[in-house]
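Dropping the structures in below, format is structure tokens.
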Structure 1
Amino acid sequence: MAGFTRAELEAARERVIEDVLPGPDDPPLRVLFCGINPGLVSAATGHHFARPGNRFWPALHGAGFTPRLLRPAEQGELRALGLGITNMAPRATARADELTPAELAAGGERLRGLVATHRPSWLAVVGVTAYRAAFDAPRASVGPQEERLGDTAVWVLPNPSGLNAHWQLPAMTAEYARLRAAAA
């Protein structure tokens, strides 16, 4: 997978990916994208949404968030665009369904603290099932949420993993574009 041996991917389960958050010279955080947790390829590379077939970067560009299609290794360029990335749960897994409900709930609490500190205009959680578990919102659906975290509005986006066959790239890009329009 992506040039890694099975042993290298298994060793990546112990790694944590650094958040992409603005520094003192960056513009304010407009949108903080929150993945569910790092996949093994992402953990092995240290880059968010790095698995081949993940549609986050194409959807982000197609929606107009980035001026060109960024590679995962260029994730730091998001800071200058007022964008950031974090994960709900830090533990790397092959599949998100390996996470426990307790890990997702703890991730929701961690995310609330991160939002309180960095105060993005929007929190965009990529994955409705994880959002439901982390925020005790069993009826949540993709799109803007009624819940706010302080002054931060919340939007749930479709999970860009290639394993999420329910959402094709054009529909996913359209949903990301709806968020971009709301965040403009």
Structure 2
Amino acid sequence: MKIYTKTGDIGETSLFGGKRVLKSELRIEAYGTVDELNSWIGLVRDVQTDNAIKELLKEIQDRLFTLGSTLAADPDKAKLKTPGIHEEDIELLEKAIDAIDEQLEPLKNFILPGGHVNVSYCHIARTVCRRAERLCVALNIDSEIHPLVIKYLNRLSDYLFTLCRKMAKDLGAEETPWLPRK
């Protein structure tokens, strides 16, 4: 199979199921952003030294492929079989958040992203996750998507924020609180 098909040369692509749509459609933007998020999480995984976190990030990447395939499916073809996100996937993130939270000082202020390049990569992944979530919420207005898609992205952004804080602590990076001007 060739990488290039030339079928997208006029700005269209195919959904899973065969329907041709414009590459600028919200559905394409949503799953394209999930793909971007997956790449950022790959980078975060690459700089990670904790093997348990690396394994969880790899599982998250797998779930993001699952989520992307759900978003890429033609909504008019309900019988298409795609893998699904499950409540257990969300519970896994919640348990990971709780385990990390036990190791951290309570958060008293908003913090400025940064402190170490690896922490910054994770913050970028977090913000891309939030964008993917917003796009899925917007898509859900016109074309119903499975509610666990949005829930998973919401919880994933929480996990990524918590992971940013853990990475900063592990790397000895300063967390800079945001102190609004008076």
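Values in this text are rule-based calculations from the coordinates and carry no lab data. Fair warning: this is a prediction, and the values are worked out from it, not measured in the lab. Cβ atoms are built from the backbone, for glycine too; each structure is taken alone.
State the single structure among 1, 2 that was used to calculate helix-only ellipticity at 222 nm (-39500 (n - 2.57) for each DSSP H run of 4 or more, over all residues; to 500), giving -9500. Don't jump to the answer; show the numbers that get you there.
Working: 1: -9500; 2: -21000.
Of the options listed, only 1 reproduces it.
Taking 1.14 as the value of Cα Rg over 2.2 N^0.38 Å derived from one of the structures shown (1, 2), identify that structure.
2
Further question: By the measure distance in nm of label points 7 Å out along Cα→Cβ at positions 4 and 100, tell me the structure among 1, 2 with the highest figure. Walk me through the intermediate numbers first.
Details: 1: 2.3; 2: 4.0.
Once distance in nm of label points 7 Å out along Cα→Cβ at positions 4 and 100 is tallied for 1, 2, the winner is 2.
Figure out for me which of the structures 1, 2 the number 0.10 belongs to, where FRET efficiency 1/(1 + (r/R0)^6) of positions 12 and 92 (r between Cβ atoms, R0 = 25 Å, to 0.05) was derived from the coordinates. Spell out each step's value before the answer.
Details: 1: 1.00; 2: 0.10.
The value was obtained from structure 2.
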